[in-house]
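Please go over the structures that come below.
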Structure I
Amino acid sequence: MAVNFTTLADDIVDGVGGLGNIRNARHCATRLRLELRDESKAATERLKAMDGVVTVVQAGGQYQVVIGNDVPHVYARIADLLEGSGASGAEEESSAAQGNLLDRFIELVSSIFHPILWPLAGAGLFKAFLALFVTVGWVSNETTGYVVLNAASDSLIYFLPILLAIPAAKRFKANQYTAVAIAGALVYPSVIELNAADGPLTFYGIPLVMMSYVSSVIPIIVGVWLQGYLERFLLRTLPGAVRNFMTPLIAMLVMVPFVLLTVGPLTTVAANGVAGGVDWLFEVAPWAAGAVMGGLWQVFVMFGLHWGLVPIMLLQLSQGQSIMAGPVLGAVLAQAAAATAVMIRTKNPETKALGGPSVLSGFLAGITEPAIYGINLPRKLPFYFGIVGGAVGGVLAGLAGARTNAFVFPSIIGIPAYLDTPNLPLFFLGALLSVVIAFTLTFFFGVKDPVTGPPAPMEVPTVDAPPAPGKDTANDAATGTEVLVAAPMSGRIIALTDVPDPVFSGGAMGAGVGIVPTSGTVYAPIAGKLVVAMNTGHAYGIRSDEGVEVLVHVGLDTVNMKGEGFTPQVAKGERVAAGQVLAEVDLGAIERAGYDPTTVVLITNTAKHREVSAVTGEHLEHGQTAIIVTK
């Protein structure tokens with residue numbers, strides 16, 4: 001009988017003494033980790049007997065309810081109950097990245113973009129081909145048909161803040177529809193028209209400095225983040241009779257003016273500062289200005305700072321040519337080249353599929369959002385290498401006196417606008433170097449996937465578990481289908497019963513083995529879909545096409561490290577190949593933090609298979625067979 005996760009969550013809350021007894025709630029790969037105000041109120045034996053609960057462990061000041069791979073579903077209900085009750089500390093351990101601020105920022109932006117990557121890639125490719133057809137004369141941009149097609153290709157990118165509001169609201173636990181309303185106000189036609197106002201603007205006496213929020217990213221993310229805090233405060237404090245409609249009303253009333261009055265001025269001041277500095281650099285050292293524009297243009301776009309540069313470009317174009325726009329071509333082509341290297345090198349089929357339209361839209365039309373937010377930025381190094389390539393190309397563009405005679409998207413299609421550059425060969429050399437440098441660095445150093453496949457499975461020795469009574473093992477060998485599960489890390493093999501964790505060693509989570517690792521790279525032990533991938537990097541669950549569910553748990557209680565020393569290379573929902581890198585782990589960091597690095601490999605649906613046998617031996621290399629599952 002299928003477990004009802006809502007009912008199970010409610011029963012668990014009741015079993016631990018009610019919502020008021022829960023100080024904090026988190027979850028890892030298999031366990032609810034509850035901090036209770038009074039553990040004596042928990043009915044432990046009743047909890048253990050519940051359908052859907054594997055066991056209960058009390059350790060390290062935590063009351064751990066072991067659920068298995070379905071723990072996120074149970075946690076989601078408990079988190080909602082805690083939030084609705086005003087209880088503090090409901091925090092999903094897998095929802096936030098750990099590490100330094102830059103890593104956390106990159107993870108945040110990447111996760112918010114993830115749900116819209118495919119539509120964004122489709123829109124970018126649509127826009128690229130439309131621009132190409134206009135360039136070659138197949139479509140006229142003076143026709144009504146072009147207006148309709150351009151709107152279809154451009155609307156997603158134009159109204160990007162509205163699209164981002166939805167996943168941002170999910171991430172920050174804010175109301176999605178209120179977030180959409182806030183984002184919609186930022187790109188509302190009459191608000192956009194305020195950018196063209198001649199005199200100073202005020203909002204009931206408060207100076208209002210406008211910027212364009214079209215296609216912007218950071219303002220709406222910041223706005224929805226603050227919206228989440230405001231809504232939670234209102235839900236706790238407003239009377240029940242008015243709470244449901246007054247919460248969104250107040251959120252919109254407060255957040256729209258707040259964003260316009262704060263983000264706009266701050267971004268405008270920063271943009272004007274950047275624009276002034278770059279303009280001055282072009283006068284005294286064009287090569288340095290080229291390096292800044294070529295290297296940092298995509299960063300400026302991400303934060304909306306480019307809006308301070310665009311007016312200068314337009315002013316220069318009104319006088320004939322724009323030298324500020326010249327070095328930007330290398331910045332765009334470099335990011336597209338880095339994404340190309342990832343697409344070629346990676347073994348992730350989803351990334352390969354996303355790479356095609358992302359690369360084409362980047363090279364052809366200068367639409368780099370799919371490549372940056374879907375491919376380069378989540379992996380960090382490709383994005384950095386794109387900056388390096390763009391900076392080098394920008395230096396040569398500055399020395400060449402690169403300029404444009406029209407306002408175009410920096411792309412292959414837009415190259416005719418650059419033909420007035422005094423030293424055209426040097427400019428093209430710079431653009432080529434941007435591509436070559438970004439591609440080469442990314443291909444060799446920016447993709448963690450192994451170039452070759454995993455080592456061939458070793459010859460399987462005797463297993464350490466005796467056959468079940470009454471089983472004819474010879475007949476099994478003839479008729480049973482065997483699925484081989486590889487060691488995810490190189491190291492010394494130990495029996496599961498020797499793993500110093502009662503949940504794992506007792507077999508409550510399934511049969512398997514322990515590995516005392518000697519190297520810190522974690523590989524997929526089997527091909528399949530990632531159904532568990534903790535952002536903390538310590539645990540991964542894979543469901544193979546044959547129906548074998550494998551859990552790789554790196555270290556014991558390493559969830560408490562909150563991601564320190566773990567660098568995940570994959571995300572939940574991806575399809576992975578056997579031998580693909582899942583994570584890089586600093587084993588020394590685990591030991592310095594006082595935790596055991598023993599890695600556990602479990603078949604979590606052991607009961608569905610005829611036999612699960614662990615391989616014996618002192619040492620295995622990753623990719624060699626560790627477990628044999630007989631279907």
Structure II
Amino acid sequence: MKHNLISKITLFGLLLSGLYANAQKTNLEVNIANTVTKIQPTMFGLFFEDINFAADGGLYAEMIKNRSFEFEVPLMGWKQPNSSKHSLNQQSGIATTMKTLENKSNPNFCRVTVNDDKGFSIINEGFRGMGIKKEGRYNLSLKAANHNGAFKKIIIQFIDKDQKVLGETSIVPTSTDWKNYSTQLTATGTEAKAQLKITFEGTGTIDLDMISLFPEDTWKNRKNGLRKDIVQLLYDMKPGFLRFPGGCIVEGKILANRYQWKKTIGDVENRETMINRWNTEFSHKPAPDYFQSFGLGFFEYFQLSEDIGAAPLPILNCGMACQYNTGELVPMAELDPYVQDALDLIEFANGGTETAWGRLRADMGHPKPFNLKHIGVGNEQWGPDYIERYKVFEKAIKAKYPNIIIVSGAGPSPDGEFFDYGMKELKKLNAEIIDEHYYKSPEWFKENVTRYDNYDRKGPKIFAGEYAAHPKGVEDGSKENNWLAALSESAFMTGLERNADVVHLSSYAPLMAHIEAWQWAPDMIWFNNLESYGSANYYVQKLFATNKGTDLITITKNGKPLTGQNDLFASAVKDSKSKEVIMKLVNTAATAQEVNIDLKGSKLQSKGTVITLTSANLNDVNSFAEPTKISPTEHDFKLKGEKAQMSLPAYSVTVLKVKMK
């Protein structure tokens with residue numbers, strides 16, 4: 001009797017658990033036949049700003065810090081360990097900086113005076129060291145004027161912290177006048193903290209300038225080009241656009257140190273070095289050695305955009321310095337040069353070789369236009385002063401280039417007085433695209449998935465130009481790029497995609513950071529002198545960007561979008577090129593969830609692909625030790641008729657792809 005009772009209780013428990021399991025299933029419906037709107041090719045892209053040593057010391061592969069001796073402390077980055085006096089009255093040698101009026105953009109050079117032949121040396125420390133790889137080849141170039149033929153040889157070596165030589169070459173300076181020299185070093189070992197030692201054989205005086213060192217193995221093997229591993233991460237995302245050069249760096253703390261694109265093109269030697277605005281911006285992360293050589297300038301940005309298949313999106317100063325700093329304004333009567341810079345930039349990008357700026361582009365190696373379609377006026381400005389200046393830019397640009405799409409800004413925040421004013425005034429002006437920025441908590445991103453559901457469909461389009469979930473603040477570096485942040489962003493991104501008729505562009509920010517030289521975190525890509533990796537946030541962005549499709553379709557529960565009900569979020573698209581239906585499903589719950597998806601409106605193949613991005617611990621991060629700890633896994637999937645039944649893991653992003661017949 002007791003046994004029968006236990007059996008009945010067990011059976012009843014199984015029935016209850018079955019009913020409970022069924023109750024937890026979410027039934028969804030996808031209407032493949034009904035296109036809601038077309039998805040812009042620019043839907044998911046990249047934002048680049050020279051913060052966190054992202055350009056010099058990062059993407060731009062130059063290994064010498066202060067190569068032309070133009071830093072405010074002219075010998076910053078350089079050491080001369082044996083310049084001390086070896087007798088009562090005489091130094092073995094000394095390096096000092098000199099000025100010339102002949103080159104106003106590069107006025108300084110280094111004068112080395114050697115008093116004996118005991119091997120006087122200068123050493124460059126690189127950007128937190130120099131990353132060299134065994135058997136790697138590195139191209140060195142410099143300018144020298146060997147006065148009176150005093151020096152027979154210049155010996156160039158990689159050394160480690162113990163002065164061990166890890167590669168050596170030499171140059172024979174043959175001219176008493178300025179002359180360019182080049183040579184190559186092959187590294188005999190791998191070292192993240194190498195330095196470059198330059199030793200002089202002879203006595204007398206020699207002048208040096210533009211001492212430069214690049215790996216031979218750059219992106220597309222371009223001489224003096226970009227770091228291959230970092231660009232590969234960008235290329236793999238298949239971004240729709242590349243926004244450059246920022247960011248607050250566009251504005252400058254004062255207008256004198258704003259970003260001026262015309263100073264970043266032409267011969268690299270003649271590009272004027274300038275202090276980076278992030279040099280002293282944050283008291284917790286001072287970077288007194290943070291300068292801009294502009295070796296990565298506007299031509300290189302356009303070229304990079306082309307390389308990775310992204311539409312270029314330059315942002316220009318609108319006559320206002322950063323309003324968080326001085327807020328310096330150009331008087332309206334003096335705004336014309338700023339407006340002309342915008343018009344000239346469009347000609348530089350798109351003009352024929354018969355135009356002045358188009359000819360310069362051709363002379364730099366790119367006769368074909370860059371096909372610029374967008375331009376941004378101002379970065380993160382707000383208030384009446386911005387609107388007044390925007391009107392002038394808009395009128396001039398549209399008069400000469402009516403097809404160029406202008407991106408305007410709604411200030412630094414996604415709400416509040418500045419935002420409300422900017423949106424109201426820009427709508428009155430029929431602005432085409434408004435740039436919105438938000439750095440908020442993970443909770444904010446989940447709570448704002450429906451942010452664009454009620455935006456005016458006839459109003460300006462939106463560029464979600466800078467956003468990132470911040471679990472804490474900016475203190476923890478790469479630990480800020482945890483799975484909690486990335487998962488909440490993925491939920492928010494389903495809302496961006498569901499509103500593709502309003503949201504035309506979006507990009508995470510900032511893009512990258514040197515692990516030993518960052519000022520701001522979180523960041524999408526982290527690198528050191530030898531390696532780089534994508535954060536969990538990178539893999540979320542990549543999943544959406546590589547699966548954006550061409551047409552938005554609906555995925556609903558009881559006729560309503562999935563915007564957080566039961567901690568589930570979803571969006572769906574189809575791709576007319578690959579003939580696929582692509583569904584993105586985000587489960588932010590701590591338990592797995594079952595979903596049944598009814599796919600209607602098109603005949604489908606019986607097999608599909610499931611890509612899953614997940615991690616059991618919301619505090620998990622990728623790292624140099626485990627660069628793909630949080631990264632996608634992929635497996636095949638079988639439909640049951642027109643239905644897809646699947647279990648979504650806890651804390652997961654799932655992409656389901658099915659081919660249409």
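If log10 I(q)/I(0) by the Debye sum over Cα atoms at q = 0.06, 0.10, 0.15 Å⁻¹, for residues 248-599 alone is calculated from each of I, II, which structure is the one that comes out at -0.34, -0.76, -1.15?
Label of the originating structure: I.
As an exercise: helix-only ellipticity at 222 nm (-39500 (n - 2.57) for each DSSP H run of 4 or more, over all residues; to 500), calculated from one structure in I, II, equals -6000. Which structure is it?
It traces back to II.
Of the structures labelled I, II, one was used to calculate mean projected area of the Cα convex hull in nm², for residues 176-335 alone, giving 14.3. Name it.
Clearly, the read-out refers to II.
May I pose another question? Work out which structure the value 14.9 belongs to, where mean count of other Cβ atoms within 10 Å over residues 168-175 was derived from one of I, II.
Only structure II yields this read-out.
Let me ask something else. So relative contact order in percent (Cα under 8 Å, 6 or more apart), computed for just one structure, reads 16; which one of I, II is that?
Only one of I, II returns 16 for relative contact order in percent (Cα under 8 Å, 6 or more apart), namely II.
With volume of the Cα convex hull per residue in Å³, for residues 360-551 alone derived from the coordinates and found to be 177, which of I, II does the value describe?
Considering all the candidates, the number was obtained from I.
Moving on. Can you tell which of I, II yields 3.7 when distance in nm of label points 7 Å out along Cα→Cβ at positions 240 and 384 is derived from it?
II
If Cα extents along the principal axes in Å computes to 90, 64, 49, which of I, II did it come from?
I
Here distance in nm of label points 7 Å out along Cα→Cβ at positions 128 and 544 was calculated and came to 3.7; which of the structures I, II was it taken from?
Going through each structure in turn, the value belongs to I.
Throughout, read-outs are computed from the coordinates displayed, never taken from laboratory work. Computed from a predicted model, the values in this text were never measured in an experiment. Cβ atoms are built from the backbone, for glycine too; each structure is taken alone.
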